[in-house]
1. By the measure distance in nm of label points 7 Å out along Cα→Cβ at positions 11 and 59, tell me the structure among 1, 2, 3 with the highest figure.
2. For the read-out distance in nm of label points 7 Å out along Cα→Cβ at positions 19 and 91, a value of 1.6 was computed from one structure; give its label from 1, 2, 3.
3. With helix-only ellipticity at 222 nm (-39500 (n - 2.57) for each DSSP H run of 4 or more, over all residues; to 500) coming out at -10500, pick the structure among 1, 2, 3 it was computed from.
4. For the read-out Cα extents along the principal axes in Å, for residues 35-98 alone, a value of 43, 22, 12 was computed from one structure; give its label from 1, 2, 3.
Structure 1
């Protein structure tokens with residue numbers, strides 16, 4: 001699958017994992033930890049970004065992988081919206097919000113580029129080898 005032997009090798013997965021860990025750090029170190037509904041939503045959506053990359057990779061076919069990358073990208077957009085709510089509720093300051101928002105957009109952009117690469121690829125995926 002695009003010269004990767006495992007999903008853990010993929011840059012987009014590494015970035016998604018980093019984002020999920022940064023969200024968890026916010027939960028542990030800010031008032032977000034006491035905002036139970038938002039905490040659970042942003043923890044879930046940030047984890048979903050990396051989970052869907054892993055699941056799509058595991059399907060072994062480009063079409064299925066593209067579908068799961070689409071879910072992953074959607075979860076990253078959801079995380080961006082929840083970061084906005086964290087900022088609006090004063091759980092995070094503006095510089096933290098801007099830093100995490102820029103990183104989330106970078107992940108979205110890279111997922112989109114990878115989806116386009118897979119769509120254009122002649123190779124259908126490892127399950128077709």
Structure 2
């Protein structure tokens with residue numbers, strides 16, 4: 001099936017694009033590939049492997065897992081060792097979410113420095 005468009009990037013609203021791009025650059029090992037005052041991109045060099053961070057001055061992070069501002073999307077990232085990955089994401093500024101919905105531990109939920117949820121999984 002031929003699509004109408006080609007996927008370019010996922011854009012994340014945040015209060016500090018440089019800081020959040022730095023977090024995801026360290027998380028994914030992707031360099032910053034574009035940077036303006038209100039827009040920063042990290043990428044492995046291609047599409048769709050590209051995240052962009054857009055300045056929103058009055059950004060209010062989602063409340064996980066529900067509440068006044070429920071999550072509208074989240075990112076899942078694959079890791080080889082959940083315990084080691086957890087240690088490392090906490091070192092670079094993530095916070096482990098209080099609510100962990102995966103009973104078997106296959107997914108671990110964290111919040112990035114701007115409060116967006118993301119999951120580590122194997």
Structure 3
């Protein structure tokens with residue numbers, strides 16, 4: 001993939017979450033991809049991640065990935081951003097993040113998420129309701 005292709009994949013992936021389009025997000029993953037979170041050190045499959053994100057988009061509205069900074073490297077990309085959203089009680093939240101993606105054949109094969117655990121706790125208050 002060219003650098004432009006890699007940037008386009010990153011844009012399509014994160015735009016899908018903003019729009020609540022979990023099917024498009026899921027299509028960006030290779031079938032055997034693994035998604036890891038620093039806050040719980042758990043790995044998910046693409047289907048498990050799609051389920052998690054489905055709940056997220058139902059409970060957090062007005063999702064925006066602001067200040068996107070994408071850096072491409074051979075075989076993947078890193079994106080730093082601030083995820084903004086609105087909880088069900090109207091409170092606005094901001095979650096700075098760094099996402100590292102490995103890519104093969106135009107699909108994400110591994111995604112490692114790095115979030116501030118204290119800020120994640122605010123988002124998760126509404127993730128299980």
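No lab work stands behind these numbers, since they all come straight from the coordinates. A quick note: this is a predicted structure, and the numbers were derived from the prediction, not measured. Cβ atoms are built from the backbone, for glycine too; each structure is taken alone.
1. Largest calculated value belongs to 3.
2. 1
3. 3
4. Only one of 1, 2, 3 returns 43, 22, 12 for Cα extents along the principal axes in Å, for residues 35-98 alone, namely 1.
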